[in-house]
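Multiple structures are listed underneath, in structure tokens.
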Structure 1
Amino acid sequence: MDINQLKIFSRVARLKSFSGAARELSISQSQASRAVAELEQELGVSLLARTTRAVIPTEEGTEYLARIEPVLDQLEDAEQSVRRGELRGTLRIGMPTSAGVREIIPLIPPFAEMHAKLSIQIILGDQKQDLVRDAVDVALRMGTLPDSNATARLLTTYPRLIVASPGYLERFGTPGTPSELQGHHVVHGPAGGVATAWTFSRDGADESIAVRPTISFNDNEGVVAATAAGMGIASIGLWACRRELEEGRLVRLLSGWDMVPTRVYAYYPLGKATRYPARAFIDYLSVRLEGIAAVLGSVSSR
């Protein structure tokens, strides 16, 4: 019995996909299929039920997976310890486009340099991703997490702001209270569509405002670009617009009111089966995010 066969079977069973496991392990789909078939032949049982739409572990496959995964985890930990922390293989990270490009990716180079033999693949997108199908090891998620069997770790929070361009405010005036937002043009996007995007707190009282978007985007980068161009007012996270605030192209509004901050989670779609490189990356990232928290706080308070 080949240890690689066990590793391949484990990833196929967890991802429910030969192609996803092959992509993660940097092998061909035919190699993954052949390795599992040889393992099944050696054991004399069918470990996976194959259909045109999915690959599902059989009852024997589920029991076998539960028994071999702790052994594989111990082997991986042992390999990492003798390599003195050097990571190898492939690490696939999912993250929103705007937050990823602006705040997360600039933090990655030192990690990549420390682990030169680790191939890092980043999947960007503001829309919902099928993390299992895409073989994502860990995803960064903002806001409320979906109910699932996955494991999540809170990394940090960042402020939500109401912003507009100086040019827009010169033309249409500056709202002095949340209720005055209803008379303004609103730029809408993923960040502005959450339940608390237009909820304000002051002196223990909450006030939610119903707004009607003038223009909408499916990507937060579009929201920031349109707002900086003077098309309206937006509710957006600081990670998406810090540069524009520092450059003076956007101005924070209604700073006397508090808004629900955005939480940043590391989301492990495979739960306890998450591979060691993903856990190591999040440990690294959490320390770096602590370091920029003070910088973000100073920008948001302007």
Structure 2
Amino acid sequence: MPFHLDDLALFARIAALGSLSAAARERDIPVSQVTRSLTRLETACGARLMHRSTHGLSLTDEGDTLLAHGQNMLSSAEVLGAELQLRQGQPSGWVRVGVSASVAEAVIAPSLPGLYALYPQLHIDIVVDDRLADMARDGIDIAIRTGEVHSDNLVARTMGHASRSLYASPAYLAQHGTPQTPDELARHHLIGNSKAPSMNQWQRQDTPAPWPVKGQSLTDNSAVMLTLVRSGVGIARLFDIVARHWVQTGELVPLLQGSFDVHDIPVYAVMLPERHRLPKIRACVDHWAGCLQQAQTDDHCPAS
């Protein structure tokens, strides 16, 4: 029963994306080529692998079996290829990383010159999204996220820690005044997160109960939140590693330091279990862990 690895890889993407056309768009190939690939697999298996309906595609029992074994075969082939490449030289290939917009700008983007200097055969695809994506569906190799990861289907490695503080722009403070106590924040324009309610629970030092923030402005994008603060819209809680550069340039001012909890939050590299041992994945995670630790004290990512 001959199988081509490329057909298996395409079949896995069809299953993840739920349509032939989506898989074709992802690969930038005609739908007819995807159809021929599926037909070859069904001929090799001697069975229909997918049900087609107006609601989309769903796997048959044979399709489920092929997907499970096919993913194992693809993972083994990738690990073998990576190990052989590593013996011949350095980690190589594409790595797709999912990360929030603000961390992408503050940590990942500045890190790439150093990463490419160490591993010139690596290629990085940055997918910006503040929410944890469906990693298998979206083809994400590494998702960089804060807070606990609650999934038995993912591997999470601690890369470092980050803290959050309150910030405003000098222009905002000149117009509205600088709050001297947490209670004074009730009279100010606050900026909250529209998709993560937990981010709007600001923990005060003088009370065990979190202080719920009802923002006058909301956004689900960390980079937009930073821009809102820099533009003088209001006060927001930002990652200190993201805000540090703008504090140094005078565009942001930290507020009420010591009044709100700024304990370190773990930052994780989240990976699929079949991919976290790949040399190219390990190389990226190690490099970004070093960058994150360096970013706690300055704006420079280590070159080695």
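Structure notes:
- Structure (1, 2) behind the derived value 3.5 of distance in nm of label points 7 Å out along Cα→Cβ at positions 112 and 272: 1
- Which of 1, 2 yields 3.3 [distance in nm of label points 7 Å out along Cα→Cβ at positions 216 and 256, calculated]: 1
Taken together, the values in this text are just the output of simple stated rules run on the coordinates, not laboratory data. Given the structure is predicted, the values throughout are model-derived calculations rather than measurements. Cβ atoms are built from the backbone, for glycine too; each structure is taken alone.
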